[in-house]
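A.B. asks: The next part holds the structures, each set out as structure tokens.
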Structure P
Amino acid sequence: MGYLSLKQWSGLQADVPLAVVEEILLNLPAHQVVRVCRLVCQEWKELVDSAAHWRERCRRERIQPCDASRTPEDWRLFYFLTKSRRNLLKNPRAEDKLKGWNIVENGGDCWAAEENRKPFPDETVTKCFVTSFGLCLKQQLIDLKKEGYNAAFMDQMQPHIRITDWYAPRFDCGCQYEISVELLDRKKKPICTFQPDKVFFEQWNDEPWFEMKHVFKDYGPGVRFIRFTHGGVDTQFWAGWYGIRVTNSSVEICPAEER
């Protein structure tokens, strides 16, 4: 379907029944509907602003809340956040070795990437980052504006920011895991920080995979960057890569209805 100008829409809208208009709007790209069609007249504005329009879009595109018993408070926001949701971290599974990561600490024999020693819960994740006998920390800085989340959106909507990270020890060596995730203002000063206690593993364990997760919400205005830092160390100071393993990390902007 070709796009009509705002002037052309204005000339047609009086002769087109609202039921037909609504069907047309549902078949146009969502951004076009909000930025152009919504401006045609008051009736079209009410159609585009209605929860029914966005609920129907979600139904047609099979976008559903994780918990069916919790309906979104704002169906339009839910639609756009779900459509644009993605992992904002680059190379989270060590598939490109250490590409995309800034090395903060590179102790011992330094960071490395290797095949998983023990199967990961998601069988598509086959590699991990590994630490050594000196502290190893790596980091990514996410620029929210460059990722499509502008200042007005972040300040007014304050969408949930979901963090996940997976970590595991080697069975034959004790190790330590740590993580810090900071929401930063435009000067890169922290507004809110998630930094749980360090996790320690003893020697002779079952090499279990654990998930660290956190959701930032109600963090206030001003968030422009997210700084993700994680890593650890082998606590027995063995040469090589006997420290903590990390993989499948993620930072996602997601609907508030997700719990």
Structure Q
Amino acid sequence: MSQNGIGRAVALVTGAGQGIGRAVALALAAEGAEIACADRVPDRAAAAAEAVHRQGGAATAYVCDVRDPDAVEDLFDQVERDIGPVGTAVSVAGVLRTGPVADCTDADWAEVFAVNANGVFHVGRAAARRMRERGAGTIITVASNAAGIPRSGMAAYGASKAAAALFTKSLGLELAPHGIRCNVVSPGSTDTPMQRGMGSAAARAVAGTPEEYRTGIPLGRIADPEDVAAAVRFLASPEARHITMHDLYVDGGATLRA
């Protein structure tokens, strides 16, 4: 969305195929944006675009691996040829690897950073190059509350998300003179395929695990993807026109905003 209103602005969402990414695509489409649903998996990208269509919105599916900088540049070029200038770019694509640092392989560390940090850099840079020339735009990174508080067994994930968050804020400082806002949304435990892949972790997240020095969730529930999408929708909207370099936690109070 632009600072002047939503209208038919183009929003590009990475990781749009499932979970938070799909919820973000649907939320922005409900506000009138035309969505570029980007995902590494073709079927997931197509399903996300179809979900937007069923809601009555406009969307096109694109396949992109955010680890590849050339693929990200090509994605932006193709979207702007097909639909129009990207007014909002949202980085949601992410991966999770858990376990003690002593057992973390080089491959796991590299993969987490390739997607969660490098991917955000590739998207942010591509968006900045185009938005800067137009003097308008919004860039939003979906990070994690794990970026702001130590989590046992999540060092690689938390470090990668911390890198993504600080990169986004630094980008916001550079782009502010051009009228471009850059913000971060940091979810806590959220009901997504990634979360469900952790088995009983949802119940443990709500209750807390003192042996891991982890408090529970004061609001007594994990988030729905729509809770996170609502925060993205706000930060992309004209109502947030004076907000940049902000990190909005959507975690039910789990980190006590440490």
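A.B. asks: One of P, Q was used to calculate mean count of other Cβ atoms within 10 Å over residues 27-34, giving 13.6; which?
C.D. replies: Numbers: P: 13.6; Q: 21.5.
It must be structure P, since only it matches.
A.B. asks: Related question: Work out Cα Rg over 2.2 N^0.38 Å for each of structures P, Q, then name the structure with the largest result.
C.D. replies: Going through P, Q one by one, Cα Rg over 2.2 N^0.38 Å is largest in P.
A.B. asks: Ranked on distance in nm of label points 7 Å out along Cα→Cβ at positions 155 and 211, which label among P, Q comes first with the largest value?
C.D. replies: Looking at the calculated values, the largest one is P.
A.B. asks: With FRET efficiency 1/(1 + (r/R0)^6) of positions 19 and 171 (r between Cβ atoms, R0 = 25 Å, to 0.05) as the yardstick, tell me which of P, Q scores highest. Intermediate results must be reported in sequence, preceding the final value.
C.D. replies: On the way: P: 0.00; Q: 0.55.
Structure Q gives the largest value of FRET efficiency 1/(1 + (r/R0)^6) of positions 19 and 171 (r between Cβ atoms, R0 = 25 Å, to 0.05) among P, Q.
A.B. asks: A value of -0.46 was computed for log10 I(q)/I(0) by the Debye sum over Cα atoms at q = 0.16 Å⁻¹, for residues 35-90 alone; which of P, Q is the source structure?
C.D. replies: Q
A.B. asks: While we're looking at this one, here's another question. Give the label, chosen from P, Q, of the structure having the highest value of relative contact order in percent (Cα under 8 Å, 6 or more apart).
C.D. replies: Going through P, Q one by one, relative contact order in percent (Cα under 8 Å, 6 or more apart) is largest in P.
A.B. asks: If helix-only ellipticity at 222 nm (-39500 (n - 2.57) for each DSSP H run of 4 or more, over all residues; to 500) comes out at -13000 when worked out from the coordinates, which of P, Q was used?
C.D. replies: Numbers: P: -6000; Q: -13000.
Answer by label: Q.
A short reminder: the numbers here are calculations on the coordinates, not readings from a lab. As the structure is a prediction and not an experimental result, all values here were calculated from the model. Cβ atoms are built from the backbone, for glycine too; each structure is taken alone.
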